[in-house]
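Just so it is clear, none of the values below were taken in a lab; they were calculated from the coordinates. Nothing here was measured: the structure is a model prediction, and the numbers come from that model. Cβ atoms are built from the backbone, for glycine too; each structure is taken alone.
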Structure P
Amino acid sequence: MEEIGVGIIGCGNISTIYFTNIPDYRGIAVRACADMRPEAAAAQGEKFGVDAVSVDALLKRDDIGIVVNLTIPNAHASVTFDALSADKHVFSEKPLAVDFDEGQRAVAEAETRGLLLGCAPDTFLGAGGRLARRLIDEGAIGSVLSGAAFVMSHGMEHWHPDPEFFFKPGAGPVLDIGPYYITALVNLLGPIARIHAVSSTGFAERVVTAEGPRKGDKIKVETPTTLLSLLEFAGGQHMTFGASWDVWKHGHMPIELYGTEGSMRVADPNFFGGVVETTKQDGDWVAHDSGDMPLGVPNWPSDAPRLANYRGLGVAELAAAVRKGEKNHASADLALHVLEVMNAIVAGGSIAMTTAVERPPALDDSDAAALMG
């Protein structure tokens, strides 16, 4: 199989897992990296044995067919558009853009040029997401009627060395962590037709406590940090979705679904593996472990694996789709729909969606296994 060259733009905190994982997938190889801070690109290039170049130089290289966009959220749309304009397929970290109009522009550019555009999260293609999808499709809990999803913590300033952008417009808990949850829900239930949402800001200022040069710095919060919403799905289901960085402690499960024949607890959609639990009516919870499935085996941290972290899966799946001349699962249409939902939640009120994406096709275990080297 001929390898498709990959160029990584954005060499910050998240890039390490991509540099680490991409060599484990079939048919793709990182050829170069770039960053607006040349020293960041040079450090990752030296560490992982790839060329560190400028963004312009990377986009002009003939040995790069896919650009992986790992820049900060506010730069996603412009970097993606530039890469598409250079006739490169693109896989972007989430969200596709911070603004729906910018997302539409990127999707239109990809369609015009006949290129594939993919976007994280790709976690729903991992073993935990596939297992939940299979159980839903098999009718393990009957028809889903409603559910609840919660992503809650006390923010990012306690672990991220430079967390300021998390608290500025274009970020916040919905645009940063929400894509995992909303994409997982669309994968399980189909598109969202309307949202009803309210929001607030719990703390006007954050203090960086993570170790690093910014420890002790104060950050002005300029985006809502608690957002509560009701999601109405096109299929008739209703979901409560809460996202907050103003919570010290809570007892909510990541996602629970309530069906006509039982209930389901979905594994944390921020990861690729995990345990799915189901009940028959009001019976005991039954655990279904995805740990022995393809892309569910713990692989991270590398020295003592305890989590399934297969980031880069979406890049490999996009490359496979390029070869087959097919649409990728973590598609631009899916990402644009999720972006519209998130923008509506942040805007607040009652808003009908204008996008209607098809529920993505299920990725079977054999196709998942085939992506690995």
Structure Q
Amino acid sequence: MSLPVDRIPFNQVHLTGNELKYIKQALADGHLSGDGAFTLKVQSLLREKTGTPQALLVHSCTAALEMAALLLDIKVGDEILMPSYTFVSTANAFVLRGAVPVFIDVHPDTLNLDEGLLEAAITKRTRAIIPVHYAGVGCEMDAILQIAKRYDLMVIEDAAQGMDASYKGKPLGTIGDFGTLSFHATKNIVAGEGGALYVNNTRLRLHAEILREKGTNRSAHLRGEVDKYTWQEVGSSFLPSELNAAMLLAQLEAAGDVVERRRIIWARYHAAFQELAHARKARLPTIPADRVHNAHIYFMILANLEERDRVRLALLEEGIVASSHYQPLHSAPAGKKYCRTHGDLPVTEHAADGILRLPVYPDLSEAEQTRIIAAVLQHV
């Protein structure tokens, strides 16, 4: 297959203008390891933007999830409720501690965890619930928090895709005991590689700080609170470099413009494809009225795997790169080995087979989007 020269990629990193300036400044400062001036600025900005009492910059959302598992002292045999329709890190962080992820089905409109299935999946071994805010659209957090309180469970928000999105006015990641964010190059706001852990449970703030610094009280030492730092408890190295933090600061400062551009693109797709939804050729995403999304993903769900792949390849022949998404974890070799499934997951399986994601990034031109829309309407 020979692709047209004017190829439209699925994703393209948007540079806001100050990335190189800040990276050069970090190099000139000579502090390239973690917790330098740029890391501290980013953490401060995240606290201001979200209201979380503690935002810790880490080297990935995977690291943030692993920190959450350590902070909860997850042990062998503990069970963690989560969707199967998520990235592998959501499960891996807990499998590493010997825990058993228990997979729950998702809602067909948002592809978020179906909170109505949670209580039936709870056992005496259940320790936590992990709602995954798919595509930057919040899960039904009030109901999830009520269930967690009733059964004395912790809530870890996987808000990897959730920067600049909210549920009932609350930023995603700030509602549960912990929030985990991603700044991977595929996300709206990027550091190349990077993530953050929001510690909303105030009794775990000091513990989180120590764990992140290899189990030492180095941060207290840097603040002048102790003469020398020592090994306090089990921890690991979760800090990103100052180069990543420098790039991330530039991105965060322009986050409002980035998300607004993405929302315009998302809305144009949504309006253009209503006729496909009315004809029942595709199911479009739903944004509940009490949620503000960040336009991280625009997807449609087609009838089946064969139809999705037919359309995807037809778009590719026209130089448009569309994509599927997660393969359900419960059907993966490791999922079968380390996890268990609560009941059947028909919505998850249908979504995984039928989902088609379209290009959404700030530098996608109106002419390019017009071309994508026309191709989708022709081939679906």
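Which one of P, Q has FRET efficiency 1/(1 + (r/R0)^6) of positions 6 and 350 (r between Cβ atoms, R0 = 30 Å, to 0.05), as calculated from the coordinates, equal to 0.30?
Source structure: Q.
Could you tell me which structure in P, Q was used to calculate FRET efficiency 1/(1 + (r/R0)^6) of positions 46 and 326 (r between Cβ atoms, R0 = 35 Å, to 0.05) as 0.45?
Working through the options, I get structure P.
Between structures P, Q, where is percent of Cα pairs over 32 Å apart highest?
Q
To test your reading of the models, identify which of P, Q gives 4.2 for distance in nm of label points 7 Å out along Cα→Cβ at positions 102 and 230 when calculated.
Of the structures listed, the value fits Q.
Matching task: 20 is the computed value of relative contact order in percent (Cα under 8 Å, 6 or more apart). Pick the structure from P, Q.
P
Among the shown structures P, Q, from which was the value 4.2 of distance in nm of label points 7 Å out along Cα→Cβ at positions 318 and 342 calculated?
Q
Quick one: distance in nm of label points 7 Å out along Cα→Cβ at positions 78 and 142 came out at 5.3 when computed from one of P, Q, so which one is it?
Structure of origin is P.
Suppose you compute mean count of other Cβ atoms within 10 Å over residues 14-21 for every structure in P, Q: which one lands on 18.0?
Source structure for this number: P.
Using distance in nm of label points 7 Å out along Cα→Cβ at positions 110 and 134 as the calculated read-out, with 1.1 as its value, let me know the right label among P, Q.
Q
For which of P, Q does helix-only ellipticity at 222 nm (-39500 (n - 2.57) for each DSSP H run of 4 or more, over all residues; to 500), calculated from the coordinates, equal -9000?
P
Comparing Rg/Rh (Cα atoms, Kirkwood Rh), for residues 238-293 alone across P, Q, which is largest?
Going through P, Q one by one, Rg/Rh (Cα atoms, Kirkwood Rh), for residues 238-293 alone is largest in Q.
Hey, percent of Cα pairs over 11 Å apart, for residues 166-213 alone derived from one of P, Q reads 79; which structure?
P
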